[in-house]
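Coordinate-derived values only; no laboratory data. Model, not experiment: these values are computed from the prediction. Cβ atoms are built from the backbone, for glycine too; each structure is taken alone.
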Structure P
Amino acid sequence: MEVFSKRFLLSLLILLMIGFKPASAQDFAPDYMTAVDQLKIEDLRATMLQSWTHGLNPKLYWRDDMEWAYQKDSTSRDLKNRANKAFLNLLTDVSLGSVDPGVFGPEVKFTRKKFMSSKFLQAVVNSSGNRADLVFDVIAPQNPPYESLRAGIEKVYTACANGSWIPLTPVKTPLRLNTRNKVVVDLKKRLSLLGYKVTNPDDLYDSDVMTAVNDIQWNLRWKPDGVISPGGRTWKFLAVSCKDRVRQMQADMEKMRWFPQQFEQRYIFINLAMTYFGLIDKTGEQPSAMSFRTINGREKRKSPTMQDRLVTVILNPYWIVPPTIFLEDKVEEIKKLPVWEINGYFESHNYEVWNKAFTKRLDPASIDWWSITEAADADIYIRQRPNYLNALGVIKFELTNSFSIYLHDTNQRELFVEPNRLLSSGCVRLERPLDLAEYLLKGTEWTRQVIENSVAKPGQVMKTDTRIRLTKPVAVYMAYLTSLMSSDGVIRFVDDTYGQNQKILKAIAAPF
């Protein structure tokens with residue numbers, strides 16, 4: 001008994017530390033219970049049993065003992081009270097998420113949302129005609145990434161349940177174009193299930209299979225060769241179980257519950273895991289869209305999951321070296337130089353040293369770089385003058401946050417052709433910054449030609465930057481999604497380099 005108590009207390013302590021509150025422990029004011037008491041128990045049961053479509057495990061809400069009691073006496077008042085409470089827990093988990101985003105530290109810039117008021121819930125119940133399924137759908141997230149994940153999990157979860165996701169028999173020889181192997185039949189079924197084009201369901205490794213495999217390998221962040229080697233990375237990707245793929249999507253759906261239920265009519269969405277930028281604008285007569293590749297934070301310098309607003313376009317930006325890069329990169333580089341080479345280093349990179357008030361420019365060689373062990377030790381900034389090879393490139397898109405995260409051009413434009421683009425120090429580099437600037441400044445004097453004439457050319461160093469404040473800021477959403485059903489209908493998965501999913505799945509209220 002003593003051992004059980006210690007284990008129980010330890011488990012409870014861990015749960016409190018990771019921000020997880022079991023659904024059964026949630027307490028609701030009487031007004032909330034009154035609001036959902038109008039819903040029929042058979043509707044509550046059916047809705048809870050369908051909660052898997054939102055990446056939630058129905059077993060946590062409509063429990064086996066509740067099903068037993070329902071079959072015995074569906075009119076039981078005690079059962080109805082339990083069902084009401086379980087449904088409220090379901091509404092809370094689907095609308096807010098069951099994991100507190102605050103436990104992730106600086107890589108997630110969200111705090112836990114608050115549940116709606118009992119009056120608002122009552123209004124939703126009334127407007128839904130006392131239908132539990134409609135109440136659930138109204139309260140659940142409706143932002144586009146969440147809806148895409150929901151479409152994907154419905155397909156994959158169903159394949160798990162009906163057995164159409166067939167485990168692949170390990171191969172002993174490589175599978176490549178124009179080879180035949182009986183496992184290719186099941187491979188084609190898997191690829192078709194994921195949404196890839198498969199024309200012939202035979203055992204030939206044809207061009208359809210190679211195209212799909214190349215896409216998978218690209219998403220695994222390595223250059224495709226179209227070959228599935230025994231025990232290789234592509235094979236390991238295909239060997240992941242159906243349940244684990246559902247759990248991966250479940251973790252990603254949890255992330256999107258931290259965001260607003262609906263996105264604005266004009267917004268930018270950046271998938272940090274898949275390194276892609278998307279812009280959607282539904283404010284005009286015809287909806288418009290833009291998409292291209294990004295370079296995001298590496299594992300040790302993660303780009304944060306966050307929401308913000310893009311407010312300013314800056315042509316020919318200065319780059320003020322952030323504290324981490326200042327200490328770990330620049331200072332360490334300078335320490336390796338003899339004193340007489342320091343000024344040459346700064347001049348060749350178009351760097352300057354300023355005091356923190358930016359009132360006095362300093363001589364780089366006069367600073368004791370070797371005594372700097374912490375960023376706080378140096379009451380100085382390193383700033384790079386605007387030029388074509390500036391770390392921010394020739395355009396910066398300023399957000400409102402206070403932690404120095406923004407979107408920008410880059411001086412390493414060649415990296416966008418690489419499949420692994422988790423390379424930055426936290427900010428988001430854009431493949432097509434001029435296109436974005438042209439879109440944002442449409443209707444102003446800053447036409448595409450004016451923008452191109454204004455930014456630095458190779459070898460040119462500008463005297464100052466140009467800041468253009470937007471009259472209509474744009475919503476920006478950044479999320480680390482390792483799975484998604486794309487607009488082409490293909491369900492894609494990438495590796496969880498940031499390690500967010502396992503943390504979420506350990507803490508989530510309703511894991512599969």
Structure Q
Amino acid sequence: MPKITADIVIAGCGAAGLFAALNLDASLECIILNKSGINMSSSMYAQGGIAAVVNFAESTDDIYQHISDTLTAGAGLCNEEAARVLAQEAQDNIRRLIDMGVSFDTMDGKLLLTREGGHGQNRILHCGGDATGLHLTKKLYELASRRENIRIINNCFLSDIVVEDDGADGIIALDADGKPCFFEASKIIVATGGIGGIYEKSTNPPCATGDGIAAAARAGAVVSDMEFVQFHPTAFVNPDESGRYFLISEAVRGEGAILKNKYGEAFMKGTHPLAELAPRDIVSRAISCEMKRTDSEYVYLDITDKPKEFLKNRFPTIYAECMKNGIDISKSPIPVMPVQHYFMGGIRTDINGRTNINGLYACGEAACTGVHGANRLASNSLLECLVFGRRCAVHINGDNTSKRKIGEIVADTSDGELDFDDVRKTIRRIVTSACGIVRSERELSRAKLLADDILRRLETVQIKTKEAVEAYNLVQLASAILDSCIKRKESVGAHYRID
């Protein structure tokens with residue numbers, strides 16, 4: 001297969017991968033593999049903003065409160081060192097973004113800050129009201145495209161990570177025509193995002209099929225916290241044409257929106273001291289219970305007490321999307337329900353993004369630094385992309401290990417046929433049923449047997465196309481997630497066992 005050599009190969013073109021590339025030394029040749037083109041990544045759909053303590057002199061907030069809120073949301077299972085790094089380096093990375101030309105929302109020359117679930121202070125910066133991820137990734141992509149040492153290859157899909165005895169050696173990918181090619185490098189950063197494709201309902205784009213996590217695991221990387229799958233409490237009830245569920249940002253509740261059942265009754269008071277702004281796992285379970293109690297398919301998010309102009313300016317994306325679906329949020333409540341949103345687990349790394357494989361790094365949602373523990377604090381995700389994406393780059397900048405040359409890569413496949421689209425639908429149905437907001441060992445064990453049976457069948461057929469690799473990745477990760485859910489007997493954070 002064709003071979004291309006570089007110093008670093010980054011799989012993933014969201015906020016984490018792009019920011020890592022932009023912080024690499026200009027003397028290092030970097031290739032970014034972008035699976036789905038320039039207009040598709042989970043980062044682009046991040047609405048709320050970036051959590052950061054920035055106005056020390058003018059606020060009662062400080063990094064210690066940010067750390068405390070992160071640890072509390074993580075239900076005691078966070079890596080405290082990672083949480084401390086996240087909060088301490090937030091302001092510096094925000095300044096870097098501002099210097100790069102990222103336009104955060106301001107008023108009278110000061111950064112506008114809002115509050116989201118689990119935060120004790122207003123510390124969420126945002127762009128374009130509720131389009132932070134889109135503005136951020138658009139600017140980072142634009143800057144990366146201009147760098148002479150960075151080459152972005154669109155519609156190029158990570159298949160496998162190649163590892164020799166002394167560490168990472170490169171990536172096998174499928175190009176836009178589905179033909180395999182080998183990208184040789186002694187430094188690899190996996191920044192491929194989450195696992196939303198495992199679920200029937202998710203806020204993730206269709207490209208989020210856990211490719212980097214699965215490939216890293218096959219290469220021998222350790223994965224952790226696979227049972228911790230976060231559901232966002234408030235997604236709009238109707239999916240778009242791609243099947244993705246539109247997120248109604250937590251910032252809407254931060255501005256005073258109230259959750260109500262079909263009878264117009266508010267139900268979050270008494271559930272948690274923070275009511276609508278409780279951590280996401282608590283709000284999701286409360287909504288799920290209310291839906292079951294009232295025999296409803298959804299609940300309502302009511303922010304009709306705010307003026308129309310305020311809502312149009314503060315939440316332009318949400319306002320427009322709801323209007324497109326016939327709902328004026330200044331006059332009518334929004335029908336919402338919990339859907340899969342974020343993955344706290346992933347490839348285990350240290351605070352510099354290093355895995356147990358020499359030369360293999362991970363950052364963003366694909367990585368598991370332990371910073372989120374059992375439940376991610378709102379708007380810590382984009383911050384994680386920045387802080388640990390840059391840390392990957394800084395560590396690589398200080399490592400002078402030369403590139404290794406290896407022999408020809410030969411794929412060895414056996415005969416067999418399988419309907420991979422059917423495999424994907426089946427595994428999504430299995431995981432959605434057993435591994436949702438509430439879980440039981442009986443359902444998890446049954447699902448694990450079914451997933452393992454599909455995995456055994458996949459191991460007897462050719463895995464050569466993008467569709468086949470995606471299906472294989474989803475089943476592989478489903479089996480690992482279900483196994484972790486079975487092993488963790490207690491309820492904690494996003495993992496809630498009814499038994």
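For distance in nm of label points 7 Å out along Cα→Cβ at positions 62 and 478, the calculated result is 4.1, so let me know which of P, Q that is. Source structure for this number: P. Given 3, 16, 22, 22, 19, 12, 5, 1, 0 as the derived value for P(r) over Cα pairs in 10 Å bins from 0, in percent, which of the supplied structures P, Q does it correspond to? That value comes from structure P.
For the set P, Q, ranking by distance in nm of label points 7 Å out along Cα→Cβ at positions 46 and 110 places P highest.
Taking mean count of other Cβ atoms within 10 Å over residues 102-109 as the criterion, the top structure among P, Q is P, with the largest value.
Looking at distance in nm of label points 7 Å out along Cα→Cβ at positions 78 and 118 for structures P, Q, the greatest value goes to P. State the single structure among P, Q that was used to calculate distance in nm of label points 7 Å out along Cα→Cβ at positions 150 and 422, giving 4.4. So the calculation was done on Q. Looking across P, Q, the calculation of distance in nm of label points 7 Å out along Cα→Cβ at positions 182 and 214 that yields 2.3 traces back to Q. The greatest value of mean count of other Cβ atoms within 10 Å over residues 30-37 among structures P, Q is that of Q.
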